[in-house]
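Each structure below appears as structure tokens.
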Structure I
Amino acid sequence: MSAMKDQLRADLTTSIKARDQMRSSTLRMVLTAITTLEVSGKEARDVTDDEVLTVLGSEVKKRREAAEAFATGNRPEMAAKEVAEAAILAEYLPVQMTAEEISGIVTAAIESTGSAGEGMRAMGKVMGMVSAQTKGKADSGAVAAEVKRQLGA
């Protein structure tokens, strides 16, 4: 079993004992998403820490998108709930990269692949290299935007 999943379970127990409803419900939700991943497919399996990080990242993204939708729909109380859940889940993610760090990685990837003059045709090659280095540490949308900017799209 992954250490991240064990940590989430231990934190869930602690939050239940502390009667922290928001944290308890948020951790239950993410543990359910992890369990769903474990039992999907032909046979049940244990997930790795990388897979747990991927689930956490997607759940945080869902919460942020929902918060934007609620804010646009004039539902500030629901938006605040989604933002609070995203903040709880973000505690388990690695520290996010800054725009300068992303830019440096993209620049290095473009140089190492030799795709400086190719334009958007090199997007897939560069994204493949950059994604491996930024997985879980940066928003993929921000990474893609930086790759497009540097490739001259």
Structure II
Amino acid sequence: MVIVIILRRNPLDFGLRLGAPKIWGLHVFIICLIAAIVLYASSFSSSLQSYYRMANFDFLYYFWTSCISLFAWEFIYRGYLLFGLKDKLKEGSILLQMVPFALMHLGKPELETVSTIFTGIIFGYVAYRGKSFWPVFIIHLFINIFFVSLINHQYPLSA
């Protein structure tokens, strides 16, 4: 509503288009592959285990709620902020969108919070270069679902 009514712009200009899948497709594949390795190694962290372990983990419920929340999350940071500031700040919009993204991870395990500085920049770069926030949505969803499923499969809580 803000984009259409106040800014009088097309919402598609805020990363909702597919952009350049030929560019971002490879980024998504490589980042998810590297992320899977890093996340597997990180799954041995007791702070991450205790934060992400859930009683009665329901994969489908977690998947769909993650899709909804991460769509909103990525549209705000990589869509609205990054593409909204892209014309004025160019590549500087990548750094700017990273700051609130990293701040939103405060209170999570330290390893994750610190990593969001780097992932926020990478996510911003992929969205900027790919002209869409969809690749970052896919990457973020993969990271979230893969890691939480891994933790809850390897270290389930008793019901």
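None of the figures in this text is laboratory data; all of them are computed from the coordinates on show. All figures in this text were calculated on a predicted structure; none of them were measured in a lab. Cβ atoms are built from the backbone, for glycine too; each structure is taken alone.
Work out the source of 35, 13, 8 here, i.e. which of I, II gives that when semi-axes √(5λ) of the Cα gyration tensor in Å, for residues 78-125 alone is computed. Only structure I yields this read-out.
Across the set I, II, relative contact order in percent (Cα under 8 Å, 6 or more apart) reaches its highest value in structure II. Comparing mean count of other Cβ atoms within 10 Å over residues 54-61 across structures I, II, the highest figure is found for I. Looking at structures I, II, which one was mean count of other Cβ atoms within 10 Å over residues 38-45 calculated from, given that it came out as 14.5? Computing mean count of other Cβ atoms within 10 Å over residues 38-45 on every structure in I, II gives 14.5 only for II. Can you spot which of I, II the value -21500 was calculated from, given it is helix-only ellipticity at 222 nm (-39500 (n - 2.57) for each DSSP H run of 4 or more, over all residues; to 500)? Clearly, the read-out refers to II. Using FRET efficiency 1/(1 + (r/R0)^6) of positions 14 and 62 (r between Cβ atoms, R0 = 25 Å, to 0.05) as the calculated read-out, with 0.55 as its value, let me know the right label among I, II. Attributed to the structure labelled I. Which structure, out of I, II, was log10 I(q)/I(0) by the Debye sum over Cα atoms at q = 0.15, 0.17, 0.19 Å⁻¹ derived from, given a value of -0.90, -1.02, -1.11? Label of the source structure: I. Distance in nm of label points 7 Å out along Cα→Cβ at positions 46 and 110 computed as 4.3: which structure among I, II? It traces back to I.
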